[in-house]
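Only the coordinates and a few stated rules stand behind these numbers; no lab work does. Being a predicted model, the structure only gives us computed values, none of them experimental. Cβ atoms are built from the backbone, for glycine too; each structure is taken alone.
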Structure I
Amino acid sequence: MLKIVVGHSDDPDSQGAVTEVLEQCIQELGGMVPKAGLLFAAIDFDHASILQQINQTFPNLQLVGCTTDGEISSIMGFRHWSVKT
């Protein structure tokens, strides 16, 4: 079964943003363990910190990501300077 969840935060603090995004994803996953993920984050975030927190929360996750100039999701619509998984 394929399940897709979205987490999206416009918190300007890297740690706050990744915490919010991970909480949203964990809740939506309902106990399932993700195998892969996509990460989109504005250029001003501390990407190393964000990646470290994601890896601690979901070890062995296959993650692909990039920096962005704007992010779009079903949760927040269009945002500048946000983090989305």
Structure II
Amino acid sequence: MRAVDSEYKKNLQSDTWRMSYLEKHPSSRENPYWKFSIGNMSSLKDIPARGGVNVRDEIIRFYSTFYSSNIMKAVILGQGNYIV
């Protein structure tokens, strides 16, 4: 959480990061483009805790459910071509 929060704080002064938020502004909030893009200590710790969510437990549950080689795919990308 601290590493993500540190990256978030570093990006606050990044023009590239600011431009991505400006690009999102006119799009519909229903569009997946508006979804969560980076966390900070508030979004990763404080808000979930107020809702009774233990983030560590949820990450472990997600890992146990979805992190398995039989449901993963690899994509190799190069020179405009890709293989799935």
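Identify the structure, out of I, II, from whose coordinates FRET efficiency 1/(1 + (r/R0)^6) of positions 43 and 67 (r between Cβ atoms, R0 = 25 Å, to 0.05) was calculated to give 0.70.
Considering all the candidates, the number was obtained from II.
Compute relative contact order in percent (Cα under 8 Å, 6 or more apart) for each of I, II and report the one that scores greatest.
Once relative contact order in percent (Cα under 8 Å, 6 or more apart) is worked out for each structure, I has the highest.
Using distance in nm of label points 7 Å out along Cα→Cβ at positions 51 and 75 for the comparison, can you identify which of I, II gives the largest number?
Result for distance in nm of label points 7 Å out along Cα→Cβ at positions 51 and 75 over I, II: largest is II.
Tell me which structure, out of I, II, gives 1.05 once Rg/Rh (Cα atoms, Kirkwood Rh) is calculated.
This value belongs to structure II.
Suppose helix-only ellipticity at 222 nm (-39500 (n - 2.57) for each DSSP H run of 4 or more, over all residues; to 500) works out to -12000; of I, II, which structure was it derived from?
Label of the source structure: II.
With distance in nm of label points 7 Å out along Cα→Cβ at positions 11 and 59 derived from the coordinates and found to be 1.6, which of I, II does the value describe?
It must be structure II, since only it matches.
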